[in-house]
Structure 1
Amino acid sequence: MNYWLMKSEPDVYSIADLEREQIEIWDGVRNYQARNFLRQMQVGDRAFFYHSNTQPPGIAGLMEIVQANLDDPSQFDRHSPYYDEQSTPENPRWQTVKVGYLKTFAHYIALNTLKATFSPEELLVVKRGNRLSVMPVSATAAEKILAIAEGASFK
């Protein structure tokens, strides 16, 4: 099992939305490196749900990859802000996954806590200037994040 961190703005789609819907497609990713990470995901992988562009940004919960290697349908929808006119059903450019809700953390993990706990080499989201919406998380970092979510502190 691999671990990932996936960002969403909570006013667009939040952990509460996923909890209510239980399963959702993670559409609209339009960065090639993030797309390549989506292509690497496998059913059963875990992903941390990160609330971005909010105060404070941070990890709100945990989800599971329930379906992998899907063509992102928003690339074909002319009414979607994620429409890509160069993408066709025969030659899609954007892939994605479906995620399933696992839990909302009792302790929201703010970015400042992540920065105080991890170096940029340990956790990409704390790297200055990193704007990727999807990124891998090492098993060691994932274990620490899960412990923090349960109330443990690391200095």
Structure 2
Amino acid sequence: MSKLSHLDGEGRAQMVDVTDKAPTQRTAAASGSLRCASETLSLVREGKAPKGAVVTTAELAGIMAAKRTAELIPLCHSLPLTKVAVTIMEDPDLPGYRIAAEVRTNGVTGVEMEALTAVSVAGLTLFDMLKAVDRTMAIGDIKVTAKSGGKSDWPA
């Protein structure tokens, strides 16, 4: 494992210095899920959820969260995002929802944290909007699924 870039020589937290890095197009994708009862899916599908447009609201919350990632994670750089897309799809096999995010920038550091934040907050928003009707929900499986630009691309 390589040296942790967010620690200085004495083990103190530091923001990574990216001053000398050239901007490149950077993209990251992340995914996650919210498991819930089948009856909850039916309520949302039929437009009968108590808080209204659950999926649309959660997608918007994910987009807004990606734009504020640097305010939430102490050592993240503030980045001018050029694209944030959040998609939530019903998956009866879970049962629940699959959450996906794609984030892009032209910058000196990657957008993995922004993609992960978008998925996380979209899942939290689904949970908040549905907790009155379903206490069995669980958010999980949140991970980076792809990254390009910078030193490495995932998957390789």
Structure 3
Amino acid sequence: MPTVLVPLLIALDQILKLWALENLSPVPRPLLGDLLYLTLVQNTGAGFGLFQGKAFLLGWLSLLVGTAFLYLLARRRYPLWEALALSLLAAGALGNGIDRLGRGWVVDYLDLGTQLPLIATFPVFNLADVYVTLGAALLLLGPLLARKKRRY
């Protein structure tokens, strides 16, 4: 599964980024009412404004991390949830690494528009970021869910 899934996830991420470059602007456009906007942002750093202007270094780091996850996937068979988590992490790291090394910045376009505290200032992000978040959550929660399932 991971040998097919990772390239598909990367392709979807890159297609959406190309679409965002062609169709979006820095002016927020509502997608889901006041919950989610489409806003084009050129991110030269990492999440939450960290390491601005370090795209080249971050790009190589992203490729190294993504390749490490691919290596782990190739080493042995994993339970489905774990293989999915590693695939999401690899695709997310590689997708943003491609941007950083190819463009010098990451294409971000998903903007949480809510005024709820903590979320109101959340940075604009992209699908690769969603992959990384879901992959990390699955790695953290997967063992708990697998253990709970074995009890019943």
**Identity of the structure behind -21000 (criterion: helix-only ellipticity at 222 nm (-39500 (n - 2.57) for each DSSP H run of 4 or more, over all residues; to 500), calculated), options 1, 2, 3** = 3
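Distance in nm of label points 7 Å out along Cα→Cβ at positions 80 and 96 computed as 2.8: which structure among 1, 2, 3? Write down the numbers at each step before the final one.
On the way: 1: 0.5; 2: 3.8; 3: 2.8.
The correct label is 3.
Coordinate-derived values only; no laboratory data. Everything quoted here is computed from the prediction, not taken from an experiment. Cβ atoms are built from the backbone, for glycine too; each structure is taken alone.
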